[in-house]
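Structures given as structure tokens follow.
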Structure P
Amino acid sequence: MKDQRKLILFIAQSLDGYIATKEDSLEWLFKVDGEGDNGYSEFYDTIDTVMMGKRTYDWIVKNLEGPFPYQNKACYVFTRSPLEDTKDVKFVNEDIVTFTNALKNQDGKNIWIVGGGELLHTFFKEKLIDELIVTIAPTIIGEGIPLFKAGDYQLELFLKGTKTFNQFVELHYIVK
């Protein structure tokens, strides 16, 4: 039996646990001195599929200049609205658990769950994430979109390793 692909969360958060301000700003993140690309390229080479929520997708389209950043990967965007696929994105409006498990059972590299907060909550609650790579920025923003929303779920983790990228600390966990 072949190994199942892993679904990995690779994300940055403030020291107080937020992935964005309440206005969806990531400006705080870009003010911190990192090192190179803070491990992004190394991670990006291990995946061939990207998944995200519609709000994250909208933020990317609005705020990142140039071509769509995941053109060379299969990209799925979860949405509650029926939307027409683009050349870069397939919009998914079906059961998250069924869709994700089917994707994990296909041949390929690992899958990156980019965000955002609402979608991640569902993935945590349904225990769909296999690994978490969380990079901590030495910033406290006080309020915003939390990485971990309150809810009726628990995850047991095993620390696989840590890395530093100048002022950032990366924590790599495997979900038990």
Structure Q
Amino acid sequence: MVNIREMTDADIETVAGIRVAGWRHAYAGLVPQHHLDAMDAQANAAHHRARLASGTDRAVNAVAEGADGVVGWVSYGPCRDADQPPATGELYAVYVRPELIGTGVGRALWGAALEGARERGWERMVLWVLKGNARARLFYERAGCAPDGAGRLDDVDGTAVPEVRYVLEPDRRP
């Protein structure tokens, strides 16, 4: 069982460690290995702090806290895709300690993001996922999301990494 709460400044280092571990676990073989090897939790934490301090970040950040402290993180906010209707939110990121994948922490974070979206009046949710990330795609499909046919290439250290967009329509929301 986890408690979902708003992320605080004191959580940033832990969240950065979860994000880096999550990338290394989920994206091995999908993005250049040298990129994963070069990821640094302290640098990620500093970047996250600077973004939050800028006052321009519109993301909502929450953490999942279990008996051992923070075990997951979710970030969501207004949709950044120009082709989406105004009442659309976007899941920016969800990461769980790799050893806890499949334990329900990710579902709890996703549920919290959906509840937060409802509170903000966002009727639909979109998210981008690496095309080759079969586990994540299955997670979102089981949650009622479906690819909408949109794709893009993300540049990761000079390597084009394909992403697909998923949408959760209002009539498919749990």
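All of the numbers you see were taken from the coordinates with simple rules; none came from a lab. This one's a predicted model, so the numbers in the text were calculated from it and none came from an experiment. Cβ atoms are built from the backbone, for glycine too; each structure is taken alone.
Given a value of 0.65 for FRET efficiency 1/(1 + (r/R0)^6) of positions 95 and 119 (r between Cβ atoms, R0 = 25 Å, to 0.05), calculated from one of P, Q, which structure does it belong to?
Numbers: P: 1.00; Q: 0.65.
It traces back to Q.
Among P, Q, considering only FRET efficiency 1/(1 + (r/R0)^6) of positions 7 and 143 (r between Cβ atoms, R0 = 30 Å, to 0.05), which has the greatest calculated value? Numbers along the way, then the final one.
Numbers: P: 0.60; Q: 0.90.
Answer by largest value of FRET efficiency 1/(1 + (r/R0)^6) of positions 7 and 143 (r between Cβ atoms, R0 = 30 Å, to 0.05): Q.
Tell me which structure, out of P, Q, gives -10500 once helix-only ellipticity at 222 nm (-39500 (n - 2.57) for each DSSP H run of 4 or more, over all residues; to 500) is calculated.
Working: P: -5500; Q: -10500.
Answer for the origin of the read-out: Q.
Quick one: Kirkwood radius over Cα pairs in Å, for residues 39-78 alone came out at 11.6 when computed from one of P, Q, so which one is it? Intermediate results must be reported in sequence, preceding the final value.
Values: P: 11.0; Q: 11.6.
For Kirkwood radius over Cα pairs in Å, for residues 39-78 alone, the value 11.6 is produced by structure Q.
So if we calculate FRET efficiency 1/(1 + (r/R0)^6) of positions 55 and 103 (r between Cβ atoms, R0 = 41 Å, to 0.05) for every structure here (P, Q), which label has the highest result? Walk me through the numbers on the way to the answer.
On the way: P: 1.00; Q: 0.70.
Structure P gives the largest value of FRET efficiency 1/(1 + (r/R0)^6) of positions 55 and 103 (r between Cβ atoms, R0 = 41 Å, to 0.05) among P, Q.
Where does the value 37 come from, among P, Q, when relative contact order in percent (Cα under 8 Å, 6 or more apart) is the thing being computed?
On the way: P: 37; Q: 21.
It must be structure P, since only it matches.
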